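Listed next: structures, encoded as structure tokens.
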Structure P
Amino acid sequence: MQLAAFTAKGPWYKGNLHTHTTNSDGRFAPQATVDLYAQGGYDFLAISDHNHVTDVADLDPRGMALIPSVELHGGVAEMGQDYHLVCIGAHGPTLPIPPGTAQEAVDYVRAAGRLVFAAHPYWSSLTTRDLIDIDGFNGVEIYNNTCECGIGRGHSEPHVDALLARGRKILLTAVDDAHFGYWDGLGAWVMVRAAQLDVPSLLDAIEAGQFYATTGPEIKVVEVRDDTVHVECSPVRTVALVTPWPGCGWSTGRLREQGAEDPRIVEIDLPLHDGERGFRVEVVDHHGRRAWTNMAVAD
């Protein structure tokens, strides 16, 4: 069980995979949005307006790679609400999803582009069953910045771990979903390890899982060594080896004496026990910012 992001070759690129502009319900025009992310040090950006594929060829990329994308809504979840599905690498122009089942919605979005992610499942009140019952999507937003800033429902770790417990290997992104009605931008991103900075290379790398998600901390190395997982990262207060089995997994919090000051962890080995069929790594820094790896699942 190794993670592709930490075995692949090439540089790391910083990018946001979910952003809105005035082409749907965002505050800033597409070019102003591009300018903002370029000034923020991003390498790539996906503009994913609702039911509209923005023509990125008309924009000055400011040195970034711009990925045409779209957010579509459709299907019917357990409590009657629709799914929000982000299509990365959309062919466009894309019409709204026709009425139908959740699986038909996923199939429609997948045909519209390269990658499909279930957006903000906690914000959408999706249940585990809502995600288990559909196939063909690439991943889930484990963190959505606007949902966290707006209503405190940006974290979707339980949804992710329920899938992992059932052997479903999906990709995990952290995104802004920025609309800029309040400050919800430049707060969450993915670090992608790609051969070069262009859209085809980025899409290939994302599809292969060669990235991690973060709101600040860096994850530099994750390596399975016999019965341990070795992690190297920027200084953090906690490193957790998350497995979804009752009582399993490990956190560096177990290593501290009661009342001890939090160490600044930059390197750690955590035990991986027999029978744990999958895991993910999550780190938390002293500001409460987090980073998440993708899932490692036993073959």
Structure Q
Amino acid sequence: MADSADRELRWGVTKRLEFIDFRLFWDGAFNRKDLVDFFGISEQQASSDIAQYQARAERNLKYDRSQKSFVRTEEFIPELIGPFSDRYLLQLMAVQRGWMSESDTWFSETPPVEVVGFIKRRSTSPGQLIRILDAIKQNAELEIEYASLTGSPAGKRTIAPHSFLFAAGRWYVRAWSKEHNDFRDYSLNRIADARLLGKCEVHADQDLEWHHTMELVMVPNPELDKLKQAAVASEYDMTNEELRVPSRLSAAFYIINEHNLDVEVGVLKPEKQQLVLKNLNEVVQTREVVRRLSVEKLRKSKDASLGV
């Protein structure tokens, strides 16, 4: 019990030191009351935490009597959180969209922000998500009520999910389809109901498209003028004017679709197609080959189970 309590205590202290690091880095200041109010600790414990942080990174802060706060110094280097802008910006977006409460973050205040392009969709209920997670953990089949956009009528489907995928603002579950005997992506927003069934004989390692990765090699659209090409290369942090993105073959479609990479150069204005996929034909051909292999592997497995 003592060891468990010690681990919990160490975890709590670490989180509070990360909080200090975060507030100094992004807000430029914090005070003892911030720790007391956010973590519900005593002033004495807050003082101890600040002393521990000072012992680790004295260069990072100094006390400003006029503000009655510790402030960030010019020599500040993040000690615990890492200088990751994406974490800050993603939390800003999550708060603005109502996906998380501001009290769930370490912000003292947030700048004005507006997120454009995310149209509200029906949320997946926690109960359905739990059943999907259970199916993944148990390698079990799941009966879902699904509204398809592929032309199939809405109704029940039997799937065996194994992974999640986030693409173009949507969450999908990657799953084996019993009706089609292949692997497909199902939008979580279009699953109306889910019911756990028995064990599935098909395994995730048979999803060759999911497990096979290759690099998508993107370059600035050559129809852009040189200055704009340079701007695109800088925006995507290209090396030698190439952006190499490893992608699962099953997910490559979403990247290609999002950036119009399958549209022939010249059809769209170059500003609407800033990136060009250098190895488009190779990606398409490889995906077709791997998909055929996966389908064939599933067919043989099914035949073997039926004694064919």
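What follows is calculated from the coordinates using simple rules that are stated; it is not laboratory data. What you see is a predicted model, and the numbers here were worked out from it, not measured in a lab. Cβ atoms are built from the backbone, for glycine too; each structure is taken alone.
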Note to self: Looking just at distance in nm of label points 7 Å out along Cα→Cβ at positions 146 and 234, which of the labels P, Q belongs to the structure with the highest value?
What the structure shows: Q
Check: Which one of P, Q has relative contact order in percent (Cα under 8 Å, 6 or more apart), as calculated from the coordinates, equal to 17?
Finding: P
Notebook entry, point to check: Given a computed value of -0.46, -1.06, -1.19 for log10 I(q)/I(0) by the Debye sum over Cα atoms at q = 0.07, 0.12, 0.15 Å⁻¹, which structure among P, Q does it belong to?
Noted result: Q
Next item on the list: Figure out for me which of the structures P, Q the number 1.1 belongs to, where distance in nm of label points 7 Å out along Cα→Cβ at positions 18 and 170 was derived from the coordinates.
Entry: P
Next item on the list: Out of P, Q, choose the structure whose coordinates give helix-only ellipticity at 222 nm (-39500 (n - 2.57) for each DSSP H run of 4 or more, over all residues; to 500) equal to -12500 when calculated.
Entry: Q
